[in-house]
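Any read-out appearing in this document is the output of simple, stated calculations on the displayed coordinates, not a laboratory observation. Bear in mind that the values here come from a model prediction, so they are computed numbers and not experimental data. Cβ atoms are built from the backbone, for glycine too; each structure is taken alone.
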Structure P
Amino acid sequence: MHDVLFTPIDLGAIRAKNRILMAPLTRGRSTQPGSVPNEMMVEYYRQRAGAGLIISEATGISVEGLGWPAAPGIWSDEQVEGWKPITDAVHEAGGKIVLQLWHMGRLVHPDFLGGNPPVSASATCAPGHAHTAKGRQDYQPARELPKEEIARVVADYRKAGENAKAAGFDGVQLHGANGYLVDQFLRDSTNLRTDEYGGSPENRTRFLREVLTALIEVWGADRVSVRLSPNGETQGCDDSNPAATFGAAAQVCQDLGLGFVELRQPGPDGTFGQTEVPKQDGVIRSIYKGPLVLNSDYTAASAEADVASGRCEAIAFGRPYISNPDLAERIRVGAEWAPNVNVPASWYLPGPAGYIDYPTMEQESAQAAE
């Protein structure tokens, strides 16, 4: 079933065996202190290697950029060594995996920074609460990055890209979505700058371009991608003219020849984020001519329809991959997906429950036969 989803696709230099990608999913299982990947994560990713391509969970490029308890990093040698068994396991299982590079910007609580303020495009404060070791705490005001520090952050991304290559990944994806640092530069509600990094959509994409250029110098353009969230507010980050802003971002991606672009686009009836702001993939598709990957609330049928129509080349499934490690195979044979009931309660637990204990179809059949 759904044959169109099981034709191979070249995502830049990465040959995906099918068009069902695993979207990045923060799960909070790394070893602390140190944000080091561990053996439990090896099993988690191995189980999901049936995806055409795994996009890893968001991974901190630096201490400054990581403000999520037990999320992994990629700035230290110990972290690189922790990732190596994961990439090896995915490759041995016939899969491909890229590392998503993450700087949270103003969404890093000072508790993660020794009491220092977080950084952002401008001196703003996110609404809501941060998850910290002490529980939920109000976000605190960020300080604006001066231009000389922007260069430092770009260098942090470059180093993280180099470390990802040393760890054995097939490429990298820049996290440019969901209200984190790159998104804070892109959108006019959070970028209030008056220098060359602010103002026009083209100026607000300057940071995006500089980071992507640094990663391309490490990997080559055909192994670099970006995730964007071009429609609607997310974590207090919004834009007054998303078509203009993300049209400019699409032009950056086209100019640089990225391997693929992934878009998270919730709709008015989304189960994890809702917005009435129109989806922007049509605008982006008219400018960026490389492979386009869409994400958010897809079923097998709607995924097949959008790939078959040419709206996109592949679909990234997020939450369904939590409770369905063999999601691609379930889609291929037309089997039911394991229900995602009460899964949020286990998204960020410290142990294996709700992480590596979901059965595959084969395991379900064996259990039924006992």
Structure Q
Amino acid sequence: MALKVIALQLLASLAAFLPTTIPANLSYPAVFNFGDSNSDTGGLNAGIAFPIKRFCNGYLIIDYLMNEMDLPFLNPYLDSVGAPSFQTGCNFATGGSTVLPANAALISPFSFGIQVAQFGRFKAKALELLSKDKKLQNVLPFEDYFKQGLYTFDVGQNDLDGAFSLKSEDQVVALIPSIMTEFETGIQKLYNQGARNFWIHNTGPLGCLPRTIAAFGKNPSQLDQFGCVASHNRAATAFNAQLRDLCFKFQRKFPEANVTYINIYKIKLDLITNYAQYGFKQGIAACCGYGGLPLNFDNRINCGETKNLNGTLVTATPCTNPEEYVNWDGSHYTRAANQYVSTQILTGNFSETLDIFQY
């Protein structure tokens, strides 16, 4: 029953129109996306009807970016059966994915290296099929699309999140170079297969997620002036600094590449800490959760679940006004927040197009 209620509320939320197109230098024939639940359009929930397959109450940032380019929403690689077309790209992102190779404790086995391998198989199979049947040009990318297309990445959140469950802050920060090495290996493999246009999002303020605060913020001394877990945001900041350095290094190493680094952290932290300024009423509390304010989140129960907690049967249900919330379910952002973030990305004020001649 709870899932039915959620589905109805999710469908109702999609009645809102996508934002008016904002002028931006985004003109690509196809998009190939890699990452985790922040940009998963149905990989982990393959076979489930939209919008429940998204970790949101509607559209994700990647959906708004596709709309800006006047391209259809990306179909997930793992949900290829029944997908109408992959002509303008493919989404390899999967909820729970990490950059580092997956282990049994993680939600998804589809780490970044696996996603890159899936892209390789996708490209090879697409070109093979096109060589045999030209009619498939209506559903598969042209060969030139793989070089002219945009390769987008939103990674890192799960690597840091998972590490904090077992390690100290210092140990988590010490793990970051190995994450960078794995990420660099992956994007270089994509470059070797013809990728040239790289659009790389850094990771958001992990310490401001209700789930993180509920687990690690019980002691007020662990929180910063905004009510976020300071250690997690410091680690995210360290991750982003090394990611930015990697982007510059990659651009210098491969002058033919076009690398754009997007400061998602800055946009999201500003939204969370100044939410009222942007028309929201809740900056940290989860819309779909249990427990009431200030977090409306309990780590023992997920959005849509019904459980017996302390002798009482409770359900974590969506709020009636998700447009007023920045956070959707304790870990992900609402459609309204994703829309706001996408408009900020498209201003270009949070992007760095790397110029090797500056360094």
With helix-only ellipticity at 222 nm (-39500 (n - 2.57) for each DSSP H run of 4 or more, over all residues; to 500) coming out at -9500, pick the structure among P, Q it was computed from. P
Here distance in nm of label points 7 Å out along Cα→Cβ at positions 31 and 311 was calculated and came to 5.1; which of the structures P, Q was it taken from? Q
